[in-house]
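A.B. asks: What follows is a group of structures, each given as structure tokens.
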Structure P
Amino acid sequence: MEYTVISHGDQIAVIAPAGRLDAATASVLKDALKQAVANNQNRLVLDLARVNFIDSSGLSALVSGLRLVKENGGGIVLSNAGPQIRVAMELTRLTTVFHIYDNTEDALAGFSAAGA
């Protein structure tokens, strides 16, 4: 799995993974989230536009990343989740844990409006 990280001011970053988010690649996302926190970026948008599949390992990576970020006073929101990802999130009730925005701009604005 490849990903990009784009900083958006103090403590905010957009992480955009690409490909499948599954047992084979979940550790890559976990490492990206750890690195972001180490760089004092604890308000993260995960732009899922280029993720074409997620399984339970990928969902677990999201949850463990959220736990890490929250421990450091931040949060994670999701953007651009495709139909398969939305269904997986709904079936596991993770939509009650993660806010999912239709696009990255709205997700970034959500952080700015919250002041968090």
Structure Q
Amino acid sequence: MVPSELKEASYTLGATRFETTARVVVKQALPGIVTGVILAFGRGIGDAASILFTAGYTDSLPRSLLDPVASLPLAVFFQLGTPFPEVQARAYASALILLIIVLALSIASRALSKRFMKNIIR
């Protein structure tokens, strides 16, 4: 998506291929790259079906990084199905935390995209 005229102008001014890639192409493509990475991260947090069938579910607290732990969407799914009000309250709290995380990632994506848009030449 980077215009070839920008690359040619950089080569004309004596820049090497690496310098052109690092200083021209990356600056032009950075808003799209950052937006894609952050939105993919948010999408990965929100997807629960693949985790449900591959990782299983545990309701215990992990004691180390290698212990199994439930993802937030999976915790909401299983905890809402219980008849206990305390467990359902945890499910609503987990859903709120998940919503806040996805909202924060979306806002961060927009802010970073706007910040890097000043470097783009159209």
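Read-outs throughout are calculated quantities, based only on the coordinates presented, and are distinct from any laboratory measurement. Values in this document were obtained by computation on a predicted structure and should not be read as measured data. Cβ atoms are built from the backbone, for glycine too; each structure is taken alone.
A.B. asks: The value 10.9 for Kirkwood radius over Cα pairs in Å, for residues 20-67 alone was derived from one model only; which of P, Q is it?
C.D. replies: P
A.B. asks: Name the one structure among P, Q that helix-only ellipticity at 222 nm (-39500 (n - 2.57) for each DSSP H run of 4 or more, over all residues; to 500) of -21500 was derived from.
C.D. replies: Going through each structure in turn, the value belongs to Q.
A.B. asks: Work out which structure the value 4.1 belongs to, where distance in nm of label points 7 Å out along Cα→Cβ at positions 12 and 44 was derived from one of P, Q.
C.D. replies: Label of the source structure: Q.
A.B. asks: Give the label, chosen from P, Q, of the structure having the highest value of distance in nm of label points 7 Å out along Cα→Cβ at positions 28 and 100.
C.D. replies: Largest one: structure Q.
A.B. asks: Have a look at P, Q and say which one yields 2, 10, 14, 14, 13, 10, 8, 8, 7, 6, 5, 3, 1, 0, 0 for P(r) over Cα pairs in 5 Å bins from 0, in percent, as calculated.
C.D. replies: Computed on structure Q.
A.B. asks: Given that relative contact order in percent (Cα under 8 Å, 6 or more apart), derived from a single structure, equals 31, which label among P, Q identifies that structure?
C.D. replies: Q
A.B. asks: Can you tell which of P, Q yields 12.6 when mean count of other Cβ atoms within 10 Å over residues 84-91 is derived from it?
C.D. replies: Q
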